[in-house]
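No lab work stands behind these numbers, since they all come straight from the coordinates. In this text the structure is predicted, and so the values were computed from the model without any measurement. Cβ atoms are built from the backbone, for glycine too; each structure is taken alone.
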Structure 1
């Protein structure tokens with residue numbers, strides 16, 4: 001079942017700002033956990049006055065009782081006035097078309113981290129039987145996210161590219177991240193970057209091009225030995241990427 005949940009949050013008078021920020025941070029962490037578990041699907045911030053704190057959310061639960069238990073996990077629950085509306089499928093819902101004998105859950109995307117990486121001088125292998133080959137080193141960078149942050153490990157990170165005659169770049173991207181806790185993440189992505197010939201030519205000349213002018217997407221897997229990050233080993237991830245003159249950015253999402 002799906003539920004539309006409206007939160008009207010009222011901070012008790014006299015609460016220290018540090019306590020408010022602590023609860024806000026804990027709330028963000030709890031929301032990320034619920035999204036990763038597939039129970040929190042979407043979150044919106046409706047228009048409100050400067051003193052109002054409202055949130056609209058879409059939750060999935062087996063029953064109203066289970067939803068109540070889910071909401072109890074939110075650190076701001078004691079400050080909330082909550083209105084719940086159970087939702088039923090509508091025959092005109094364009095996303096609700098059934099293709100098989102039973103309905104499958106709709107996927108959701110949860111942000112995991114954004115990596116901003118610097119690029120070194122490409123090693124150009126030239127034209128081979130499989131296309132034009134290049135190896136582009138990732139020489140450093142930082143990543144941040146709701147639960148993960150740290151740095152890219154240089155010397156263990158690069159993009160093995162195949163450039164097709166129309167300018168499309170196929171990437172075999174392998175990089176290593178080190179979290180601020182010292183855990184290592186082995187990240188491997190299969191990427192495609194394509195777009196209009198003029199736009200790809202500008203990228204090839206090293207110009208800064210708006211990422212909305214072309215498509216750069218990755219299918220990503222993450223491996224780690226850290227027990228507390230084992231959920232990464234079991235996840236399926238996608239990345240949206242953008243190329244700058246001297247760097248590249250990847251925003252990676254968990255598919256729920």
Structure 2
């Protein structure tokens with residue numbers, strides 16, 4: 001059984017748009033195996049973020065069905081964690097206290113937080129140390145670099161041990177060197193814990209380096225037009241990104257995105 005299972009999913013954002021047949025995404029079907037890392041690429045406004053909202057249960061489909069972990073999605077999921085382009089750390093809380101925040105909110109941790117706080121703090125510190133933030137656990141966000149803040153944001157998304165991590169352009173605002181460092185951080189976390197990952201990105205190199213499968217979306221209304229298995233061996237090192245095999249896949253995906261853009265322009269004319 002697939003861990004993520006979309007069956008002919010369509011979404012209109014309200015009843016008026018539905019009545020007019022105006023959809024944000026249309027006829028999405030995909031099945032993702034347990035532990036699989038997928039990336040979704042496509043032009044701006046194609047529905048990538050809408051797909052994420054459907055996957056987390058923040059939006060319900062107008063048509064079709066979604067199941068996660070063998071259960072139909074009927075509302076916001078507790079088994080997922082999310083990180084975005086902006087880390088959005090609370091400036092008045094230390095790094096470790098920012099990471100602990102989901103445990104104060106999400107059951108079953110919320111009801112045991114005061115009693116198990118010492119255990120949870122130890123878990124948060126271990127997680128921060130695993131991503132290279134040893135010594136920064138008690139610093140405040142304004143004392144961290146952008147890359148450090150994003151590391152802390154990913155730790156916050158993982159602290160409640162979700163079965164699925166959803167990442168919406170998490171490295172888009174970072175410089176190239178920091179971005180590549182965080183690719184390796186995410187690679188190592190996924191290899192160690194084998195949670196599912198859905199990554200939305202505009203960076204084709206990022207998608208090929210990290211993912212098992214890359215999906216290309218069409219212009220709005222979004223639908224998947226290309227599914228590309230990435231059969232490069234793991235574990236992947238950054239040196240791989242300079243090989244002909246890697247570059248060939250990136251160029252192939254860029255060609256698909258270019259075709260999507262041209263088809264959209266033709267429709268617009």
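Some notes on this structure:
- Parent structure of the calculated result 15.6, given that mean projected area of the Cα convex hull in nm² is the read-out and 1, 2 the choices: 2
- Value -13500, calculated as helix-only ellipticity at 222 nm (-39500 (n - 2.57) for each DSSP H run of 4 or more, over all residues; to 500), assigned to which of 1, 2: 2
- Structure with the greatest value (metric relative contact order in percent (Cα under 8 Å, 6 or more apart), set 1, 2): 2
- At a computed 12.6 (mean count of other Cβ atoms within 10 Å over residues 106-113), which of 1, 2: 2
- Ranked by mean count of other Cβ atoms within 10 Å over residues 34-41, structures 1, 2 are led by 2, which has the greatest value.
- Comparison of 1, 2 - label where distance in nm of label points 7 Å out along Cα→Cβ at positions 10 and 210 is highest: 1
- Looking across 1, 2, the calculation of distance in nm of label points 7 Å out along Cα→Cβ at positions 114 and 138 that yields 2.5 traces back to 2.
- Structure from which 0.05 was derived, FRET efficiency 1/(1 + (r/R0)^6) of positions 66 and 170 (r between Cβ atoms, R0 = 25 Å, to 0.05), options 1, 2: 1
- With FRET efficiency 1/(1 + (r/R0)^6) of positions 146 and 186 (r between Cβ atoms, R0 = 25 Å, to 0.05) derived as 0.95, matching label from 1, 2: 2
- Among 1, 2, structure where distance in nm of label points 7 Å out along Cα→Cβ at positions 18 and 90 as derived comes to 4.8: 1
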